[in-house]
Structure 1
Amino acid sequence: MSEGKKKSMKVAAWAMMANMPLKLKAEITLKMLLAGSDERKRRELMHSVSERRRLTLPRNQIKWHPSIDQKACKQCKVCLNFCPKGVYSEKADGSIVVANPYECVMLCTGCEGRCPEGAISFPDKKDFQKYVYYV
């Protein structure tokens, strides 16, 4: 697995844990530490966490997704290469667009921090934490 994909998986994992109950977050963090660099174990653990994650509304009714300031975007494709969920795509003219907004992991903002031009933004997380809970 490439370093870029590993990093994007880590960001997705931390996003998944964003509003997780403290006890569950501690349990998962400990298990991740014990898994060390074993990518198979880490992926299995994150899959088990995703199975426990629930949304209070169907995902296509929650408007959590990135926006791109096309004037600031330099079409570097960092976001396109970073996102493991395929949220972004490239148009024929080379511009980057949010093609699959509802594939974006709830509360993940990993691509925002990687954009060298600061062209990516998200809504305020506080307004969206109410949509995610764990069983």
Structure 2
Amino acid sequence: MPTIPSDAEFGILTFLWQSGASTVREVHEALAKDTGYTSTLKQMQLMLEKGLLRRSERYRSHVYEAALSEQEAQTMFAGDLMKRVFGGSARNLVLGALTAERASEDEVEEIRKILDRHERNRLMNAPNERKVR
């Protein structure tokens, strides 16, 4: 299981999610501000070792791609944040997110639908709990 990406690693992953498999040069040119090419290369090599990236060596230049999806990374971040900051409470995580920045009506409606689906799935998969709804 990959480790939780740092801010710099998340920037590289975001570029790869949006652009697809890319060379170090392409990532560096898109993201680098005050760092050199070798810093980007080293960062991506470390990410490969951590399991955050995959590398194809079929081409003359190594091509890197994200080893986890954006949703998988978000799930990792949310779980880590929930444990470290919100004492493991999903309720407090959601309340914190909703109070920190006002959610649109569409977002709130989508959250309601997700919660309803989650509850239905939970009830269907829990034989000892009373099935309601």
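Have a look at 1, 2 and say which one yields -11500 for helix-only ellipticity at 222 nm (-39500 (n - 2.57) for each DSSP H run of 4 or more, over all residues; to 500), as calculated. Computed on structure 1.
When distance in nm of label points 7 Å out along Cα→Cβ at positions 23 and 103 is computed for each of 1, 2, which one produces 3.7? Answer by label: 1.
Structures 1, 2 were compared on distance in nm of label points 7 Å out along Cα→Cβ at positions 55 and 95, and the highest value belongs to 2. When distance in nm of label points 7 Å out along Cα→Cβ at positions 63 and 119 is computed for each of 1, 2, which one produces 2.3? Comparing all candidates, it corresponds to 1. Of the structures labelled 1, 2, one was used to calculate FRET efficiency 1/(1 + (r/R0)^6) of positions 31 and 87 (r between Cβ atoms, R0 = 30 Å, to 0.05), giving 0.65. Name it. Value 0.65 for FRET efficiency 1/(1 + (r/R0)^6) of positions 31 and 87 (r between Cβ atoms, R0 = 30 Å, to 0.05) corresponds to 1 out of 1, 2. Each of the structures 1, 2 was assessed by relative contact order in percent (Cα under 8 Å, 6 or more apart); the largest value belongs to 1. For the read-out Cα extents along the principal axes in Å, a value of 45, 34, 20 was computed from one structure; give its label from 1, 2. Label of the originating structure: 1.
Only the coordinates and a few stated rules stand behind these numbers; no lab work does. What you are looking at is a predicted structure, and each value in this text was computed from that prediction instead of being measured. Cβ atoms are built from the backbone, for glycine too; each structure is taken alone.
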